[in-house]
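Undergrad: In structure tokens below, several structures.
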Structure I
Amino acid sequence: MKRALVIIDIQNDYFPGGRMPLAGPVAAAERAARALQWQRERGLPVFHVQHVSTRPGATFFLPDTEGVQIHASAAPRAGEAVIVKHFPNAFRQTPLADQMRAAGVDEVLFAGMMTHMCIDTSVRAAADLGFRCSVAADACATRDLQWGGQTVPAAQVHAAFLAALNGAFARVATVDELLG
């Protein structure tokens with residue numbers, strides 16, 4: 001099996017001072033950087049996914065802003081693929097699946113942001129496409145959500161979405177457990 005690392009949306013707008021700061025983005029990015037280093041040391045494929053908002057009324061990841069840029073902690077190196085997406089699902093209307101298949105990838109390790117949105121939709125899509133998936137729980141971050149007049153804290157959102165992915169769609173564990 002050949003495993004690729006797919007790093008989704010570790011972009012400046014999600015960090016303190018950005019237009020959509022998350023809970024715990026620095027710690028998650030540090031763990032994603034650990035997985036990135038591991039992949040690079042072994043010459044294994046890495047795919048960086050960058051969300052660029054094109055929908056009317058978007059408030060973050062706007063084209064040609066500092067916030068849309070991939071954060072320095074997970075910055076791509078020369079030769080590493082950067083996939084630009086316009087939807088939460090990293091596979092929707094992008095060449096990601098084709099590029100992974102061309103590289104002989106059959107297993108995918110996911111890290112990035114936001115757990116409840118882009119990680120969730122991308123992992124489910126990858127599983128549907130036949131890739132064996134894992135999610136580095138400590139290399140992902142999300143935010144508080146509002147529903148029914150209640151605030152659902154980011155830690156609970158994160159746990160709920162990872163619990164839903166674990167088993168049926170992916171193996172969910174820490175970076176260290178997954179890199180073993």
Structure II
Amino acid sequence: MPAKTTHFEKSTPILENTTLTLDGKCVTVQGPKGELARDFSHVDVDIQKTRNKIVVSVEYPRSRQIALVGTVVSHIRNMMLGVIHGVTYKMKVVYAHFPPSVKVEGDRLIVENFYGEKAARRAKILPGVNVSVQGDDVILEGIDIELVGQTAANIQHSTKLRRKDPRKFHDGIYVYEKQLGDQHWKI
């Protein structure tokens with residue numbers, strides 16, 4: 001039986017072109033595209049900043065606390081990549097039955113004639129996310145990966161078909177590509 005760990009830590013380098021400030025457990029990252037702040041006071045970990053990296057650690061960890069250390073490091077890394085490169089989600093309007101019209105009005109995305117429905121479907125666009133419609137593509141851009149991802153989820157959820165066989169009816173708006181910094185996912 002292995003001995004228990006008394007200390008666990010993970011670190012991430014502070015990327016060039018970013019300024020990271022730490023006030024207690026509140027992390028603020030500034031970069032060329034903007035500024036993001038996040039409060040980690042609800043998480044039972046220690047966050048320390050050295051000259052060129054940020055270290056997240058925990059004393060006498062349990063398995064859940066070890067997982068939290070990795071989660072906090074990932075959040076901080078995503079904040080740094082977001083303020084340097086930005087986050088881009090690409091969504092495709094898919095239809096087989098009725099061609100919908102998609103447009104942006106203020107903080108809402110309006111989908112009209114979805115599956116021949118008279119009433120328009122609406123999705124909330126969160127603050128800090130820019131949405132543009134280019135033909136059958138909907139492009140979401142911002143610096144906060146969570147806000148961009150939640151806006152994509154709002155759009156996809158607003159065009160969900162109910163009481164239809166999903167093997168036959170594929171109409172909707174779906175994410176097909178994500179980009180964060182040099183990380184690129186095709187779905």
Structure III
Amino acid sequence: MDKKVIFLMWVSGSGKTTLMTELLQIHSKFVLVPSYTTRPMRENERNGRKYWHISDEKFQEMIKNWELLEYALVHNKFYYWTRLSEIQKAFEKWLTPIKELDINWLEQVIQDSKWLDYVSIFLDLPDDKMVERIKFRGSVFQEEIDRRVASAQVERVRAKKICDYVIDASGTVKENLKKINEILQKLIK
């Protein structure tokens with residue numbers, strides 16, 4: 001795959017973290033591009049693994065310096081973004097960057113980054129399966145579940161219009177991984 005970024009998008013509960021971990025173990029030429037966020041670091045997180053936790057001031061400085069591929073305010077709380085240098089680092093090492101991306105960000109990439117070659121894969125779930133998986137992870141307030149279901153309904157419509165692939169992720173991890181690998185095998189040729 002020649003200088004192509006793989007964007008993986010999802011609805012809540014679709015198993016993206018598990019699938020991402022599996023993909024990175026199977027494909028040695030893939031590398032996870034960490035996101036940057038203004039969200040405080042959680043207890044089980046380490047800076048630089050999946051996220052770089054940055055102050056609002058540093059975020060504003062990065063915007064001024066044109067360092068971002070895209071950014072968005074997520075759930076009306078915190079900013080998340082991709083730093084261009086992270087993608088460039090992967091290309092310099094002849095690796096394929098794989099990036100978890102919000103569907104809103106893909107719209108921004110399509111509009112602002114026509115120079116970037118990418119493949120976009122959206123993991124979808126029926127609402128009932130999504131709610132089941134969210135509840136399985138732990139106690140969640142009904143208001144949060146309702147918000148995620150409403151977001152998913154909007155995201156599905158967008159994904160069908162702008163994503164290269166939409167996958168029904170209601171199967172097992174193994175089944176979903178097989179679906180993604182079939183797409184990636186077409187690209188790797």
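All of the numbers you see were taken from the coordinates with simple rules; none came from a lab. Just so it is clear, the structure is predicted and the values come from calculations on it, not from any experiment. Cβ atoms are built from the backbone, for glycine too; each structure is taken alone.
Undergrad: When Rg and Dmax of the Cα atoms in Å, for residues 44-83 alone is calculated, the result is 10.5, 31; to which of the structures I, II, III does this value belong?
TA: Label of the originating structure: III.
Undergrad: Rank structures I, II, III by Rg/Rh (Cα atoms, Kirkwood Rh), for residues 108-147 alone and report only the one at the top, that is, the highest.
TA: Result for Rg/Rh (Cα atoms, Kirkwood Rh), for residues 108-147 alone over I, II, III: largest is III.
Undergrad: If distance in nm of label points 7 Å out along Cα→Cβ at positions 28 and 172 is computed to be 2.7, which of I, II, III is the source?
TA: Derived from the structure labelled III.
Undergrad: By the measure mean count of other Cβ atoms within 10 Å over residues 76-83, tell me the structure among I, II, III with the highest figure.
TA: With respect to mean count of other Cβ atoms within 10 Å over residues 76-83, the highest-scoring structure among I, II, III is II.
Undergrad: Please compute Kirkwood radius over Cα pairs in Å for structures I, II, III and give me the label with the greatest value.
TA: Answer by largest value of Kirkwood radius over Cα pairs in Å: II.
Undergrad: Looking at structures I, II, III, which one was relative contact order in percent (Cα under 8 Å, 6 or more apart) calculated from, given that it came out as 26?
TA: Here the read-out was taken from I.
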